[in-house]
1. Rank structures P, Q, R by relative contact order in percent (Cα under 8 Å, 6 or more apart) and report only the one at the top, that is, the highest.
2. Given that helix-only ellipticity at 222 nm (-39500 (n - 2.57) for each DSSP H run of 4 or more, over all residues; to 500), derived from a single structure, equals -5000, which label among P, Q, R identifies that structure?
3. Who wins on FRET efficiency 1/(1 + (r/R0)^6) of positions 75 and 235 (r between Cβ atoms, R0 = 30 Å, to 0.05) among P, Q, R, i.e. which is largest?
4. Work out which structure the value 1.00 belongs to, where FRET efficiency 1/(1 + (r/R0)^6) of positions 83 and 211 (r between Cβ atoms, R0 = 35 Å, to 0.05) was derived from one of P, Q, R.
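Taken together, the values in this text are just the output of simple stated rules run on the coordinates, not laboratory data. All of these numbers come straight from a predicted model, not from anything done at the bench. Cβ atoms are built from the backbone, for glycine too; each structure is taken alone.
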Structure P
Amino acid sequence: MKNILISNDDGVLGPGILATKQALEGMANLTVVAPQENNSAVGRKVNIMKHMYLDKYELADGSMAYGLSGTPADSVNVGINYVCDERPDLVVTGINPGINISKAQLTTSGTVCAALEAVGQGIPAIAASLFIDDDCFKQDEEGNWYVDADYTFAKKILSKLVKKVLDEGLPEGVDLFNLNIPSKPLSDKIKITTLADKMLEFNILERVDDEGNDTVMNVPQLTEEFKEGSDGYCLMVERRPSLTPLNIDLGGTIKEVENWEF
């Protein structure tokens, strides 16, 4: 049986990582290594020459997982090179509550960059994310906000993709898949997409804190227009699962600069 390492950026006890594990059960030997705390939007940050704590956690289904006092990329690195008895055949990160799309924001995502960490070590990967509609945000009796998302459809789509990748491998030239899933789909047919130009528009909010200091805050808003064929258009307009093939080569076109003289 093959081996899959599961990680995320929302924390080892996040509901998305349990959903991922449930979606993949029976397909492979599963190992879960994830940050102990939420590490959203940290990109591919890694801790070098710094002691990290690795502890055992019990998931809601009673199974065991490892929580690391590090980043998502750290978790994948430690999982591959320390926790797993055998080298994983595949790394799956997610299911992240919130989409991860576009050229501009993709490498901000801890979910995607954890997958990139696996690719950097020669292991194919899938990053999976779920769009969170407004009605998924709820408040408890004390007024604290939380996300109440249904992962049923996302588990179905992820399971279908992972089975295909385990059976056939990734296509030539593809290092990882970025999967984004609508929470209120109009179709369950996965569409192959390209990266949108950007996912977010940023506004800067000014305010004075309680001690009289001037502060600024990034206030992102989801972009409203996406090009047809992009991941954003597929999710927001067609409301279908979006699958974007990616590779780790960030190089530009050499021939455009090969005649430069310095």
Structure Q
Amino acid sequence: MVGDLVDLDRYPIADITCPEALAIVREGRQRLATDGVFTMPGFLHPAGLAAMEEEIDRLCRDGFRRLDHRNAFPTGMGEKTRVSLVCAGLDQMPCESPSQRLFMWDALTRFVSEVLERRPYYRNADAIASCMVSEYACGDELGWHFDTNDGAVTLMLRKAGSGGAFEYIPDIRHRPDLASIIDDLTAGRSSRVRELDVMAGTLTIFNGGRALHRVAPVLRAPSRRMLTLSYETEPGQGFSDEIHMRYFGRRQPLTPVPSRRNAAG
């Protein structure tokens, strides 16, 4: 149980059939349909957030720094975008760490499944990248890109002192004028960009497969810290060696991650 982390009075999602939980699910579906993003402020209560901070400090110190550029747009649209951040993976988290306990909580998997209307739904089984911490220090950023699929689940652990805003343009991936939208964006003249301002302890579900988005450069300490949880429609799914090398600098986990029961959502 994660009652020492999650504010279950505000978000009683442990029982997805209760009226209060069903109301949150309905709100989430509506927000995703209209805005492409659903936020749950105060998902972690203050004591839960504090419990994560010690673990996250260590993970960020021991994380892998990625610094490069990538092809983030469809072929022929835009230029390479910059990626600069530190990442730490599931294999660096103790089995009973707050981050891993939250990820392994079956009720959260079921809740995300209901909000996204994907049944069954499973935790990603990757021993490194399924549950990961990312840190953006001064000058770091995650340039404009589309996700490979919708339904990104993130938990804000700490806002940057300045900069580091999450910016996005919702539901544009399949628009016929996508090329001109990207041209306007890279030229600095786009009026479509929205900014999502969330506080530490906020859980976010985001339709990143259809929305162009980025983490803007961090301008001032403290660093920006996020936890990303990955889910799949098929059991046993993981990430490629290319992803492992780019974000973690290794193909194999540092230590074996014990097999965990993965209840379908």
Structure R
Amino acid sequence: MGDPVGSAVGGVLDAHLHVVDVAACVDDLTGNPNARWWERVDSSPAAVAARVGVAGVSGGVLVQAVGAHGFDNSLVVEAAQVLGGDWRAMVAAGRSTEDPVSLLEAAAAQGASGLRLFSIPDPWLHNDLAVDLVRRCRDLQVGPNVCCLPEELPAVACLATAVPDCEIAVDHCGFVAVGGDDQALADLAGCENLVVKLSTGVFDAAAVDPASVVSRLLDLFGAERIVWGSDHPQVHDRSYPELVALAIDAVAGLDQKTRAAILARNATRLWFGPNR
């Protein structure tokens, strides 16, 4: 993997990991073509953390696996508490969530540092509720994250404009093919509080090679607004070290400061800050 990247918490940070309790799974209603991925690889917190450690990654953000657990966020919250140190929980809320503000407040009280506004397959980010949730995230110092399809990205821009003093991360670059017809993503670049999450799926779906993906995102958003996350173990067709190596190789030609921003520092700022 080469030299450590370095961050406030040390090493590379993975901003997008999932954990699953197979015995407590629900039916996957998200429309994910990789449905029930958790049955194909050990996705327990202990197994995921072990793989991350072996790869030399210092920790990460445990993002609620909506396909497996819906909006019951108990596993990610407990897992982050148990793993401690360089691990954080990102809980999720969706259109069907009853009293999502209370869900957010309770999760924050238990140490969660992120909220995933999950808007697939039923879009809702144009609603006032989304604005209210991001504002409450700002007040609680919880980092919001949106997960939506490309057609809803204009609503994400409106959301960012409504709460300009809160950084919002966009999962998987909004599922836009970077380097191809990526105007929907480019249209977000003017919202200075939007950060794009560069996950393995972004590399896989891009119209250009991984280094060119990073170059395109740097041109649009700059080094401080890109954060890497593997999406493991939902992505499990390669070993975890291979996913890490893919990201490191993609940024290898950049200066050390830019590499550190993408692979660690931005995640530290968004979800590992002093009050998170």
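1. Working: P: 17; Q: 28; R: 21.
When relative contact order in percent (Cα under 8 Å, 6 or more apart) is calculated for P, Q, R, structure Q comes out on top.
2. Details: P: -5000; Q: -7500; R: -10000.
Value -5000 for helix-only ellipticity at 222 nm (-39500 (n - 2.57) for each DSSP H run of 4 or more, over all residues; to 500) corresponds to P out of P, Q, R.
3. Structure R comes out on top.
4. The structure behind it is Q.
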